[in-house]
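The next part holds the structures, each set out as structure tokens.
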Structure P
Amino acid sequence: MGSVLFAERDGVHVLKFVGDVRLSLGPTISSYLSTLEACPTFSGMIIDLSETDTVDSTALGLIAKIAICTREKFNSATSIVSPRENITRVLKSMAMEQVCVISSELFDEKSDLNELPVEICSEEAMRDQVLDAHKTLMGLNDENFDKFHELVEALESEEGSTSKTTKRAIS
């Protein structure tokens, strides 16, 4: 299982993803994103993938959401540190360079990194996060749209049937 470490110094936020970064970390990343959107002192974002072994599409979609947030809310580009060729290849295959600056150069960590608390959410909230993350990836380019549209349609269909079931139970 992976973890997400965080540090902030002079408004520069650093997220370091360690190990296997998968769906299970989605609630933790989403919780951080909510905090970031309300940050009054933001001046930059670095996402360090130097110790990331694997990263799945849900996590990539959430990273893209962070990058889009920093660009739209703070007019700042997110930098991704990715010295591992296999991880960089995955980033580029998902068109992450559309929303991030990808560099293989390690940076000097001047802040102590602390692990973000692991967030737990309901199955429905997890599905919504997966759906939202994949919609974000689909928006980056046509290839991603082709890769993920069936998954998104299936999740939306499942979401619709859950809503109908819930509505019937309430009626």
Structure Q
Amino acid sequence: MPITRLNHAVLFVRELARSVAFYVDVLGFRRIDMTPEGFAGAAFLLAPGSTNDHDLGLFEVGPGAGPSMAGRATVGLYHLAWEVDTLAELDRLRAVLDERGALVGASDHGTTKSLYGKDPDGLEFEIAWIVPAELLDEQALAARKRIGRLDLEQEISRYGATTVGGL
């Protein structure tokens, strides 16, 4: 099964309007009109610049739903990772997530520079910039075996704010 990319993800959420607002206002997704008849508690979102049919499906399960226990008491998905094109965009999103109280971490994985956030239901996501293959060096490759603290200003100095990432 040769995978070319992740096409979309579907999440169960407590309150649809609250989750749609988060993904639209904080991450820049836009709601698209493709909800099937009879699915009033669903929304489909498209990320900026995406060529997918949709990138995120949200299905409301109601305010009585408990928190996800994945990784603590049950199996389940840990997080989704979305890739951004530049460190400038990663830096912009760091400020937005921090302002909204949704930023929960930042890590340097050597070949990727990542932010971690949580949506209103506590579902975690990663936003990553990937070091371009032509800029990979021994230092970056060796760092893949550890998780370090992300110094975004240092990475911008090293790679440039507008260098397009990706392998």
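Values for this structure:
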| read-out | value |
| --- | --- |
| Origin of the derived value -16500 (helix-only ellipticity at 222 nm (-39500 (n - 2.57) for each DSSP H run of 4 or more, over all residues; to 500); candidates P, Q) | P |
| At a computed 12.3, 35 (Rg and Dmax of the Cα atoms in Å, for residues 9-104 alone), which of P, Q | P |
| Mean count of other Cβ atoms within 10 Å over residues 49-56 derived as 18.1 - corresponding label from P, Q | P |
| Label whose coordinates, when FRET efficiency 1/(1 + (r/R0)^6) of positions 41 and 137 (r between Cβ atoms, R0 = 30 Å, to 0.05) is calculated, return 0.05 (choices P, Q) | Q |
| Computed 1.07 for Cα Rg over 2.2 N^0.38 Å - originating structure among P, Q | P |
| Answer label among P, Q for the case where mean count of other Cβ atoms within 10 Å over residues 1-8, calculated from the coordinates, equals 7.8 | Q |
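Read-outs: derived from the displayed coordinates by stated rules, not from any lab. What you are looking at is a predicted structure, and each value in this text was computed from that prediction instead of being measured. Cβ atoms are built from the backbone, for glycine too; each structure is taken alone.
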